[in-house]
Structure I
Amino acid sequence: MLNIAYLGNGKSTNRYHLPFMLKSGKFNLKTIYARHLDGPWKKLPQVHYTKNLNDLYQDDTLDLIVITTPPEFHYQYAKECLEHGKNVLVEKPSAQTKAEAEELFQLAKDRGLFIQAYQNRRFDSDFLTTQKVIESGKLGTLLEVEDNYDYYRPEVPASSTGLDWSSSFIYTHACHTVDQVISYWGQPQQINYDVRQLLGTNKMNDYFDFDFNYQNLKASIRSSYFRIKARPTFVAYGTKGMFVKETEDRQEIDLKHFYLPTNDHPDFGLDQPEHYGTLTYYDDLGNYHEEKVVSEVGDYARMYEAVYESIANHQPKVVQDWETIAQIEILEQAFGKLQ
């Protein structure tokens, strides 16, 4: 068991981290820091809650600090943790600029420490299922992929009062989907950016459409706050067929209803048959097929299991340094199109 602490005690810590850290069974939760401890989240027994950062920085028994603050503080706190000799898992986006990301990785390397971004969406059910279909070969040669992340929340951009990187759709949502595409297909050869403030220049970034071009493949990454009916989360087209996954991974949906991944909830995050994707293709004999594909099981605890293996057993990082640097560079370049 590794001793773990959290720098932050909001929704990120309590909804997207603690349930999966505890499920992994690899960590002993020791301390949680926050500037304000009177929030809505129920305090866990036998955990030290503190407003003093030195309770984290000066604790020589800690094996890992997880940073779950708002994005504008990720770089600052990650650097401070490393300077105090702590291994770090930092929420996405882990930095604002490529230079900041490179600095953090170099500092960790110089001090012999671990730092990695928490790219848990690599373990989304819809993404894993799409990979399974691609690798089955039934699509033939893969030609196009769509990775969509849509909302209908017009009140969010409507209430915004300006353009800020930390609240932009690029940094808060493309940080998921850009990483998914890079993690599976690698660094694109060329990128087309279409980024917008649909409500005007005095409002937030609320739309993006990226085309990642590989040698024989185009991967489109798209998000909007104004899709009253969301696009399929994944669509894959090949020379023999296509796969459509209409609905997103259900882990977040269950978490929002406080239905947690415990032994009492063995169906947590699982797709039901009505959520399964549809595979349509011609086989090698020219026969037409249309069939449902049982979804893979998404599980964010796999991120914590991988982090444990990297720290305790010196296994390679599940999110490689170059992938995070490439992701941050893409986000930085995309946001620059708005300025």
Structure II
Amino acid sequence: MSVGFWTAAVLCLLTSALLPFAVRPLLYRFAVVDVPSERSSHVRPTLRGGGIAPGMGIVLGTLVLAAAVPGVSGRLLVVIAVASAAFAILGFADDVRSLGSLSRAVVQMVIATVACAAIVTIAEGPWWLYVLGPVAVAGYVNVANFMDGINTVSGLHGTVVGASFVVSGALAGQPWLTGLGTCIALAFLAFVPWNVVGRRMFLGDVGSYLLGGTIAVAAVGAIAIGVPLVAVVAPLVPYLVDTSSTLARRVARRERWFEAHNTHVYQVLARRHGHVPASSIVTTATVACAAAGSLAFVGPVGAVAAVVLFAVIAAVYLSLPSWTLRLTHREARVEHV
């Protein structure tokens, strides 16, 4: 690994770990506080917007990495860094001023469209990424935002997805993806203690938009340059399954699906077992999917096997609320006897 790689990794780690000390007064100044409601998974007002720290770490680290990587790979990293910064800025604006859903969606699509067009052009990727890439990127930004409802879940998600990109980059012979994955993983891992220890701080929309945007744009870049799609998408499966199943369930019940709620699988698990155990379950499912996705590097048969494993993991994950409810009732009956 080059000096640029290690410099970028250390910069991401230290920035994300230490910048919150400087960010906290800024958040108090702008009154960026998450006040719990009946739909929240938290019970006390807490600062949000801490995602500025991993955001700054990822952007700076990725630019340092880009300077050390020549040609197409370096240009891809610059695009990803700029897109990450743009999504983070949009998220911070939403944290401070609560943007309208329409204006937020429009800006998300604009950032996603420009980023995907640049990536596909630079990498000479498949034409369909021009069309589907922006939709996928904007969609995953919202998925990450929906899933950022309990302590540590987003930090651990970023850590595992980043690690998965490290492996995919190594197997595909794409050092830029390995370096970027390292930056993502270290930046979000370094923020986890701020989410659970002492005077807590949430990532906020700046952090969840950063998480979803960086991961999705990096995924488009990886696919455009030839990394197997199944391997790239693998660690995103639990988030996608939780969000899509919850949306389908709410639509089927004729609920106002676009309003805030607390009925995601991870939120149900958090109410019954606590935030960290629920986050650990989501993370375990993500690790399992990422491991299964590596089979795609074997060939078409491996990719099919990976998709089958995704389905099994997803089925188990979605059934956990029912299983845990039955177990709770069974334990209650035993105690009663």
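Nothing in this text is a laboratory measurement; each read-out follows from the coordinates by a stated rule. Since this is a predicted model, take the numbers as computed values, not measurements. Cβ atoms are built from the backbone, for glycine too; each structure is taken alone.
With FRET efficiency 1/(1 + (r/R0)^6) of positions 27 and 123 (r between Cβ atoms, R0 = 30 Å, to 0.05) as the yardstick, tell me which of I, II scores highest.
Comparing I, II, the top value of FRET efficiency 1/(1 + (r/R0)^6) of positions 27 and 123 (r between Cβ atoms, R0 = 30 Å, to 0.05) belongs to I.
Among the shown structures I, II, from which was the value -9000 of helix-only ellipticity at 222 nm (-39500 (n - 2.57) for each DSSP H run of 4 or more, over all residues; to 500) calculated?
Corresponding structure: I.
Using the calculated result 32, 59, 9, 0 for P(r) over Cα pairs in 20 Å bins from 0, in percent, pick out the matching structure from I, II.
Numbers: I: 29, 59, 12, 0; II: 32, 59, 9, 0.
Structure of origin is II.
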